[in-house]
1. If we compute distance in nm of label points 7 Å out along Cα→Cβ at positions 40 and 72 for structures I, II, which one ends up with the highest value?
2. On percent of Cα pairs over 26 Å apart, for residues 16-159 alone, which of the structures labelled I, II is highest?
3. For the read-out mean projected area of the Cα convex hull in nm², a value of 15.9 was computed from one structure; give its label from I, II.
4. Consider the structures I, II: one of them gives 1.9 for distance in nm of label points 7 Å out along Cα→Cβ at positions 8 and 168 as calculated from the coordinates. Say which.
5. For semi-axes √(5λ) of the Cα gyration tensor in Å, for residues 128-199 alone, the calculated result is 22, 13, 10, so let me know which of I, II that is.
6. Say we calculate mean count of other Cβ atoms within 10 Å over residues 32-39 for every structure; which of I, II gives the highest result?
7. When distance in nm of label points 7 Å out along Cα→Cβ at positions 64 and 296 is calculated, the result is 1.9; to which of the structures I, II does this value belong?
8. Out of I, II, choose the structure whose coordinates give helix-only ellipticity at 222 nm (-39500 (n - 2.57) for each DSSP H run of 4 or more, over all residues; to 500) equal to -6000 when calculated.
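Values quoted throughout were computed directly from the atomic coordinates according to the rules given, and no laboratory measurement underlies them. Computed from a predicted structure; not experimentally measured. Cβ atoms are built from the backbone, for glycine too; each structure is taken alone.
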Structure I
Amino acid sequence: MNRSQARRTDLQLSPLAVPPVARNADLSLNEAENGRLIRHIEQGGIRFMMYGGNANFYQARVSEYEELLRMLDRLSSERTWIIPSVGPDFGKIMDQVPILKQLDYSTAMVLPYVGPMTQAGLLDGLRRFSDAFGRPFFLYIKSDNYIEPRHVATLVEEGRILAIKYASVRTDPAYDPYLDSLLEAVAAEYFISGIGERPAITHLRQFGMNSFTTGSGCVAPRGSVEILRAIQAEDWSTAAELREHFIPLEDIRDTTSPIQILHDAVALAEIAQTGPALPFLSNTPAAELPRLRETALALASFNASLQG
């Protein structure tokens, strides 16, 4: 993997893929299949892989964390930045910090915690993580008012934040009062659109975000890269036309479980055998597999048409 400290301008090199993790029947890590997926994503031109929700790091064991991070380092190229997640709870975060440092990861993303929490306590915990890690991190905002904008601004001013993955879902991404309030406090260059291709054009065009994350881009990485390039060229019609190829899979993900569906879509698209979902999630119900297979193969075919 790339061990250099990524700059915010580097985030414009490609979308940030958010892959699943392939596992064997006994839930152990499947190195061969994870390697196949990583190579597919890299060959599509993606320079960043962020392992968080789609990889179900929420449920991954701390005892497995070092093995998992060593595997990702080993399988990825020297051009690829790997961004693992920590948390979401404070105890897990602090147990993971020594592993991040030992393996020389340049950054990490803090998963959003849902549970007993105060704003002062969250700010204290993020500072303690930052102090222990010693490198700028990704803040993940997944819901309205998870963290007050003034606290985000404080963390930015203190030099603790590399970027902010923003993923609060809107029916209309153009109307977002919470995002407006965040952008009044923090420069847009810190923000990454964190909900895939659907809101990416609006987030980058209207709000000035830096780049976007992609789950479906694990199936069609070249397509995601081409969307970002079109956005950067302000070729909005081409960006919208390319995005249409992603919407059928995104529709299935949004109506069921984005993590569950992507996990199985990668396998059904014949990219890598991802195996069983890590509990407390489960694999896609059998009745939904034919539609998902057809959709995933169509997106993979589109990606293949862009290669070379």
Structure II
Amino acid sequence: MQALIHDPTAPQGLRVGQVPDARPRQHEALIEVAAVSLNYGELAFRPSDLGPGYVSGWDAAGVVVRPAADGSGPPQGTRVVSFGWAGAWAQLRAVDPAETAVVPDGVDLGAASALPVAGVTALQAVRRLGAVLGRRVLITGAAGGVGRFAVQLAALAGAHVIASVGHPSRARGLVADEVVVGTEGLAGLVEPVHGVLDSVGGPHLALAFERLDDEGVVQAIGMASGQATLIDFEVARTRSARGRLENFNLRTPVGADLAFLVGLMAQGKLDPQVGWRAPWDRAPEAAEALLSRRVRGKAVLDLPPRRTPAVGVEGRSR
């Protein structure tokens, strides 16, 4: 099968090449992938010891061509979106059905591929803030993949959403009640917030922590800034007596959360806000755009149909 493989000599370390077909284990389904989405984290923080030919990728959507041998999961021909810590960037993916969700015919597979890591991260992080109805929630890195989902989900939960972005132009398409720009905007926030979802780290996280109310919580999701976070707790105590900081980690399996998000998308309540989409042979261009912050939201790559169908393939539906 073809796959988007790691090649240290290629632009952004990515090129389309040939690798052995994915081989599912007893409890895994085989999916013919139609589209994948790229995440900032899987590009910016790739392990330094990846070998040539390695197939990365967390998010993929496609069609089940061989159900799991143990009888679990959806049958052949089912459109699904899937999550895993590797193997998404290939024409065939072996995946545990517990990490998948069925995608209705009315939902585009490319749009669905944007959901697993960014969408589920946002969903789980919003939940960990507790009840947010009528409360102020600050989301840093709001123009990115996780941020754009978080803004929408917090708003759906009834929060007063404050979106923090790096530049005013990055706020386009955000359904936030307020928008602040850069560390200056965060420093200018006077009224405290109940919750923070931070994907930036560094000074942004430090400033956000200082703006918690007494029972507020920060979910520290990522460090897109690449900067260490230094918090002066003596200063912070003057702003927040009981606020707390929690390190966020994705909880798996994600199948149920994926199904919930797909349902919102099918109802028109959730927009994946895909800011970049093209065939997968343009992956280096997509990676460069994502890493340089030129993508508003998610970057999606469409895969061509396989020339030699996998066993059990009778057709393909996008």
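1. That would be structure II.
2. Structure II comes out on top.
3. Values: I: 14.6; II: 15.9.
The read-out was computed on structure II.
4. Details: I: 1.9; II: 4.6.
Label of the source structure: I.
5. Details: I: 22, 13, 10; II: 17, 14, 10.
Considering all the candidates, the number was obtained from I.
6. With respect to mean count of other Cβ atoms within 10 Å over residues 32-39, the highest-scoring structure among I, II is II.
7. Values: I: 1.9; II: 3.8.
Going through each structure in turn, the value belongs to I.
8. Values: I: -13500; II: -6000.
The value was obtained from structure II.
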